[in-house]
Each structure stands twice: as structure tokens, then as C-alpha cells.
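Below you'll find the structures, each written out as C-alpha cells.
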Structure P
Amino acid sequence: MTATFETVPTAGKPSPVEPLPHQILAVLGQHRMATTNQLHELLRPGVAHQTLSAPLNKLRRDGLVDYTVLPRSNRSRAWYLTSDGARLTRDFPALRGRPPYPISSATAASLKTPHTLTVLRSHLAFVADARRRGDEHGPLDWTPEVAHPLSDGERIIADAVMHYTLIGDDERTKLRAFVEVDRTTMGSERLASKLIEYARLWSYEPQLIGRPRSRQPAAAGPVWLRWYPVFPRVLFVLTGASRYVLGNRINDLKAMVAEHPLVGALARQMPMGAAVLEDLEERGATDDVWVPLAGGEPRPWTEV
């Protein structure tokens, strides 16, 4: 018998599990967009696809979600929140502090689908691997489009921030990663320059206006300490080109680590790796598919 992850409340006691329509809204609020198949894999793997059809169609009739039909996909649908859906979900506990980005039309949705769905596809590779291993990494442990401030009023926007808990025999190890998903739509040098932005975030300590550095509070520290106890590792997931092209792009990332002083300093302190998305899907995210950007043989992302 396949578990459906629903529970039946006992008399007088509410179920601790959110109903499926609520979970669908939360996932779309977190990830911005998802295909029917992706929602199925995130929320109800192993059960009939029809399990999601009724709640999705009901949410659409209620005006909370809508969809765009993907091109060349046998009419596959990519679902997203409407403005009403975004307003409803902004007070969900899991989404508090998550800026809503409602999509106003199917045309607007179609412009976002390639990158948004590829980022979610990357997340699904980690979700499937975590289920297989017995680790903790669920639908809301991956937050796309996370912005952090840099100096001079600039900011860096990570494609995603991942939270992942390794489950061992006697311990739980919490890991975090900035994830960049490259579809080979930008130049290789521009991709590699993203490493400079992460190095700047790692080293950036905001200064109080009008106060000399020598008199800044000792507890201020790097800006990233506002969100993370340890600076997250940096992972690049590549797809959309031949193995030869993707290999060259990974080599360019490694060259940036070797040649840029600040990036090199970060790489000596924090793990950095790159992998091909198709390898994550076929072999598993914790297989030896990650190339350490500081050098070395391919290994699991947990060991780069």
C-alpha cells in the first residue's frame, strides 16, 4: 500500500498535516511556478497523478491559481499563483517574509518558465536523493531568488538557497548551499563572475555611517551572519549544452577560483562545486558527480 501522507484527525483534534490544496498553494508561493508532474513529485510521489487534478482544478475555479501550457510538451501545464492566490499565501507560516511575485497573465508566465522550472527541476533531484537516503529535504527547504546586500548598494540574488539535513546513525548534520542553475544562456565569463559576487558577500562587513572602522561594534561581523550560522557552500548546476561545452564552463569556474584572490580565499574556507543536472537526476545528488572548484576528483556535494 502506498502512503498518501494524509492523516485522519481524531475526534476533537485537528490534523497536524496541512490539506493538499494548502500544500499546493505553499509550494507555488515558494517556487513561483511548477508543472503538474513537478507538483506530483514534490507532494505525492508514488500515487496516481489524478490525486492532484481535483484540488488544482478547484483552486483554479476559485481564482487562486492558473496555468500556462508549455510549448512542445504534449500540452503540459505549468501552474502559478494569481494575485488573489499570492495575497492569500503571504500569511502562511512557511512563507512569512517571502516576497510575493504574482504572475499577471499566461504570457508573463511563459517568459519565466524555462529558468524557473529548471531551478525546480534541480531541487527535485535533491528531494529524490534525500528520500532515497532518509535525509531531510522537503518541498519548502529550497528557496528560489534569495537576495543579499553587497557594498555600494548592490545585491546578489542566488538562484536558490538550499537547506538540507544529513541523517547519520547518531547525529543530524545541517547543511546549507547557495545554488546557481546555469542553462548556458549567458557567457561563460559572466557565469564565473558570479563567484566574485559570492566572495564579496562572504567578506562584506557593513559600516555604520559616520563611525570609523576602529570604533565599529565588535559583534557586527559579516552581513551574512544575519541569516546563516556558517557561510553556505556554493554549488553550480549546469545543463542545456553538450558535455564538452558544460565541461569548459566548469573549467572556467575553476579558473576563477585559481586566479581571483578573494574567490580563492573563499574557496579555501568554504566548499564549492559544479555538476551537470542530468547526472544529478540519473545518478543521484550525493553520487560522485560534483567537481570541486578548488581542484580534486569528482565527489558528493556533501564532500566538495
Structure Q
Amino acid sequence: MSEYRGRFAPSPTGPLHMGSLVAAMASYLDAKAHHGRWLVRIEDLDFDRNVAGADQEIIASLSRCGMQSDEAIVWQSQRQHLYEAALKQLGEMVFPCACSRKEIADSRVRAGLQDSQIYPGNCRHGISDGRLARSFRLRVPEGAAACIQFHDRLLGMQQQDLSTEVGDFVLKRADGFWAYQLTVVIDDAAQGITDIVRGEDLLDSTARQLFLQDLLSLPHPRYLHVPVVVNEVGEKLSKQTGAVAFDRGDNDLLRDALLPAAQFLQLHLEGEIETIEQFWKSAVPAWARRYL
């Protein structure tokens, strides 16, 4: 296997919360346990949600926790030419779509289909006269070719039928922004990422990304999806659900953030842990015992 290369790819929509820290810690520990490299990538393509200065705040919080990128940090907003080139490479696999989310949901309901979010294929054979393209979608296959299988290092064998469970999915959004599924595939390949460690909430995206990797003749990384942190009502911690920053600037990051995150990941830390340096010295072998 080539040199291990992992990454953490936050969006600069605000400060990191405990759920973000768990994802960052998991990816960092996996890289260090494999004696590999850990990269930070800022996924700042959702320009409507970006918060000014949040990228630098994220980088500073990671540094205060003892996590520094092993290579220069990259910003997706500086790499849009790569996504445009990939869209052109996909050729006729990509088609314009004029449908709004409401129209897609209504079409599913009229067809008696349960999941109103799965694209019903309205525009895959062309847009109706008088309508304009809103987004660009990727055609997914049908039958056996639509069934994508992969092995998750923690969860075992996984399978998803792109035709019945996803449908033709968006590569460029109606607002003109590039979609996550395309950009993450392009950037992971460009940075030589061999292993992706991230939250289980992104497990559902993996089959789409594997399909895109095959179409673009890109390598498949290995995947490990860790549990996500939830709030008291069972919602995933996020800025939308009111998650607060774990780094307040004056709090004890070891006691308030790092140790609780390690406990959530079920890491059994050994030895004296009074400093952040001692924390990582204990956490790396603890990760290896639990996840390798």
C-alpha cells in the first residue's frame, strides 16, 4: 500500500463544535497510528453559508488542540477549475435539470413513491420546451450496475442501489455552486488521499463517490465511518441544531474537549495525562488498539 494520507475537511460556516472535533480527532489519530500524513482542506464552496474568518478560527482551534496539517492547507474555492474539468470529462453522463426540489417531491408523490427526495428522472431525456437548466445531474445506471458495494473498516460490508435509493444526483447546484459529491472526489484524488475517516452521517454518500471515482478513473480510498455526536434529543450536532464551539479561547481544551472526544470514540487512554502532548502520546496507541 502507498504511504497513508488522510484528511480533515471542515466547512468554514462557523467554529468547530464537539461533533467536528470527534471527526477531526478520528482522522488525525488514524493517520498517526499508520505513521502517515494528515491534511486539512477547507471546503468553502457554499459561499452563502461561509462565515468570514471562520477558516482561520478552525485552523487555530485545531492547532491549539495539537493538530497541525502535515502539508499546506488548501481551499476548495481556489480549485474550481478542477471541478469544471471533471464535469467536462464525464461528458454525456451529465445532463441539465430544470426541476426544483418541490417539483421532484411532487413527482414522487404522484407516482406513489415513498421517498420524495429521490430524483424521479424527469429531465434525464431532455428539458421541456421553455424551461431553463437549474442544475446538472449525473446519470446513474439501472439493474446490477447500480448496486455499489464497499467495505467500511468499522461497519463492515455496505451496499447501496444508486437507482432505487439515490437516483441521478446533482454535481452542480441550482445556485451555481459545486456539489459536495463531485468536489470531494476530485480533491481526495488530487491530494492522493488513501484513507477517509469521517462521521457515519456521510456513509450514505460513499456509494455515489465510488461510482464517480470509477467514471473518472480515480483510485478508491479506504473508508472508516465513526459514530456522530448527537444532542439531548438525538439530533446530530451541527450549527443548524445549535451546537456551540468547543474552543471558547479561555477554556481547558484537554479537559473540556479532547478527553470527552476520546471517551466518545471509546478510547482507553493509559498513563498520566496532564498535558495535550501527553494526551496524543496515549491516544495514538489507544486508537490503534480500538480501530486498526
helix-only ellipticity at 222 nm (-39500 (n - 2.57) for each DSSP H run of 4 or more, over all residues; to 500) from the coordinates reads -12000; which among P, Q: P
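Assign the value 26, 19, 17, calculated as semi-axes √(5λ) of the Cα gyration tensor in Å, for residues 75-186 alone, to the correct structure from P, Q.
On the way: P: 26, 19, 17; Q: 23, 22, 13.
Only one of P, Q returns 26, 19, 17 for semi-axes √(5λ) of the Cα gyration tensor in Å, for residues 75-186 alone, namely P.
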Which of P, Q leads on relative contact order in percent (Cα under 8 Å, 6 or more apart), largest value: Q
Computed 20.2 for mean projected area of the Cα convex hull in nm² - originating structure among P, Q: P
Origin of the derived value 3.7 (distance in nm of label points 7 Å out along Cα→Cβ at positions 179 and 251; candidates P, Q): Q
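Computing FRET efficiency 1/(1 + (r/R0)^6) of positions 43 and 195 (r between Cβ atoms, R0 = 25 Å, to 0.05) for each of P, Q, which one ends up highest?
Numbers: P: 0.15; Q: 0.90.
Result for FRET efficiency 1/(1 + (r/R0)^6) of positions 43 and 195 (r between Cβ atoms, R0 = 25 Å, to 0.05) over P, Q: largest is Q.
No lab work stands behind these numbers, since they all come straight from the coordinates. Remember, predicted model here, so these are calculated numbers, not experimental data. Cβ atoms are built from the backbone, for glycine too; each structure is taken alone.
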